[in-house]
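So, here's a batch of structures to check.
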Structure 1
Amino acid sequence: MAGFLLFGVGYVEAETSAANPSGLPIPRFVSLRSNEVNLRTGPGLTYPIEWIYKRKAMPVEVVEEFDTWRKIRDWEGSEGWVHQSMLDGKRSFLVTSPEVYEMRLAPDHGAHPAARLSPGVIGDLLECGPAWCRADVQGYRGWVERSRIFGVLPEETF
């Protein structure tokens, strides 16, 4: 009795859900859900913890997905994997200006200051236009320049 192997050449159609399990756009910004979030070297609990984030609400950019794991990038460019349960869809920002920065009452450099924000301050993003974002920092509301913050994609408006 003769046997044979059949080798087939086929193709696989890429589906959005297969390449992107959440169905949400990549890249996108989210925030950390907890005051302690483990950044791992790969997408799973067996991968070593490379870093532990200690700042709830810090914005991070989701750059890749695998099953229930998200590869993120922080404001300094560090990348690693976190479980989706440690991320929140709430939009936030981090002040990247090297000096104290004034949030304004209107989206204009001449508008009155609403608050003075130190480097590293985290706040909530409410809306973003081409040059300015409306924000809330501990109850103080105003406008921040996109160029002074981390937490919004270059062409993104909402």
Structure 2
Amino acid sequence: MRSPVFSMVLSILTLILMGWALAALYDTYAQFAVIMNNPTPPWEVTLSIWPFLIYFLFSIILYFIYRYKKKNKENSSWLFPLQFSERDEREREISGEACRKAFISTWISAPIAAFALVFYPLFEDQFRYFPIFIVLLIPIIQILTYFFHIRKI
């Protein structure tokens, strides 16, 4: 059970870090849009490098852990989607069922996310990162759905 939980946490953490980096990039593009609408100097665009640096360091750490585990021929399935950890017919069946449930959750969550995006102009000033949040929420729902159905292994 430890490997699936660890894989789920790493996957969600990766998506959260990516969302943080995309939010920083969105702020930079918003500043650039203000400059384009009002081209008179002074011009100033700032970009926070911290989200990108932390995401890059997280990726490097995962890469070296993966290389270490692969070199020692340990089971490194926690770095990949759990469907690759199928060792026998029973696990393949459970994994296949979990993949079907995750696929169905996408068919449910994607239209709901699209519907939620329709309301974005109403509260654009209060929650600027809403589109980023909604788009990254879809894979998080998939990951959670897969995890809750794969825990039988």
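All of the numbers you see were taken from the coordinates with simple rules; none came from a lab. In this text, all values refer to a predicted model and were calculated from it rather than measured experimentally. Cβ atoms are built from the backbone, for glycine too; each structure is taken alone.
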When relative contact order in percent (Cα under 8 Å, 6 or more apart) is computed for each of 1, 2, the largest belongs to
2
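Suppose volume of the Cα convex hull per residue in Å³ works out to 144; of 1, 2, which structure was it derived from?
It traces back to 1.
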Among 1, 2, structure where mean count of other Cβ atoms within 10 Å over residues 33-40 as derived comes to 16.5:
1
Among 1, 2, structure where helix-only ellipticity at 222 nm (-39500 (n - 2.57) for each DSSP H run of 4 or more, over all residues; to 500) as derived comes to -500:
1
